[in-house]
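Structures for review follow.
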Structure 1
């Protein structure tokens with residue numbers, strides 16, 4: 001949007017915006033996670049991987065590692081928006097986790113919650129940072145999601 005056709009008017013945005021992705025080659029198999037963060041340090045990129053893991057674990061790890069980086073800012077400079085292409089992560093942390101905790105870390109089918117230790121870690125760090133979670137469709141041309149995916153593929157390649 002512009003004012004008078006010349007001066008750009010920027011919509012208010014979060015102080016920190018994070019995009020994350022995680023993936024595996026096989027499930028389970030070698031996996032990678034990555035984040036691209038825009039905030040007080042400009043752009044910060046993080047990535048890593050594991051030799052034998054699952055896609056969901058890598059999606060969670062990407063979010064946890066990004067929020068760990070945010071936690072190093074003291075104080076956190078405003079709102080944090082975390083964008084993931086994982087419905088599992090977004091729904092898990094914004095909707096399902098309250099029931100899981102209330103039910104002793106059991107699903108509605110009374111099965112143990114998978115990846116509980118990662119959910120507990122994410123819950124703890126989310127409670128101190130209070131990010132706003134949003135979802136973007138993966139592999140749909142979203143610039144930062146595609147960058148994260150490319151970083152994930154590099155990490156997976158380290159285990160081949």
Structure 2
């Protein structure tokens with residue numbers, strides 16, 4: 001299985017996310033990660049979609065997506081040619097000595113402490129998937145009350161990177 005991150009420029013209009021998701025759902029393919037946001041042009045949004053599959057499946061998906069009304073451009077974000085990031089927010093049960101241990105781990109990973117209450121600490125970390133995976137693994141010895149990950153987002157390092 002091959003992993004690929006696609007960057008889609010789509011018209012910024014209601015229903016585009018659903019239309020893109022329908023393309024994947026109609027053929028039974030799963031989206032590993034998805035993030036969407038408006039671009040520097042308010043008429044366009046960028047969807048960053050991580051998928052896994054064989055070369056033919058991925059080529060077929062790109063073709064089907066390009067055929068959608070509202071999809072303007074698709075680029076592949078290759079690991080060595082792009083900056084790929086993800087964000088995680090995690091709330092960890094942390095009182096007394098446990099709180100100190102959680103803060104030490106946060107410092108090691110350069111995570112930000114974004115909220116502290118009597119019995120828990122909320123941490124924020126941005127970085128490549130592998131860094132976030134390692135961070136979450138290091139917190140497994142504690143009680144993770146809740147967490148959320150944004151999914152991959154990214155940009156090619158060069159403006160004129162190949163599509």
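Here, each number is a calculation from the coordinates, and none is a lab measurement. This one's a predicted model, so the numbers in the text were calculated from it and none came from an experiment. Cβ atoms are built from the backbone, for glycine too; each structure is taken alone.
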Out of 1, 2, choose the structure whose coordinates give Cα extents along the principal axes in Å equal to 59, 40, 30 when calculated.
-> 1
Of the structures labelled 1, 2, which one yields -11000 when helix-only ellipticity at 222 nm (-39500 (n - 2.57) for each DSSP H run of 4 or more, over all residues; to 500) is computed from its coordinates?
-> 1
Please state which of the structures 1, 2 yields 0.95 when FRET efficiency 1/(1 + (r/R0)^6) of positions 62 and 94 (r between Cβ atoms, R0 = 25 Å, to 0.05) is computed from it.
-> 1
With mean count of other Cβ atoms within 10 Å over residues 22-29 computed per structure, which member of 1, 2 shows the largest figure?
-> 1
If you rank structures 1, 2 by Rg/Rh (Cα atoms, Kirkwood Rh), for residues 30-117 alone, the highest one is 2
Which of the displayed structures (1, 2) returns the greatest value of FRET efficiency 1/(1 + (r/R0)^6) of positions 70 and 134 (r between Cβ atoms, R0 = 35 Å, to 0.05) on calculation?
-> 1
Matching 1.6 (distance in nm of label points 7 Å out along Cα→Cβ at positions 126 and 142, computed) against labels 1, 2 points to structure 1
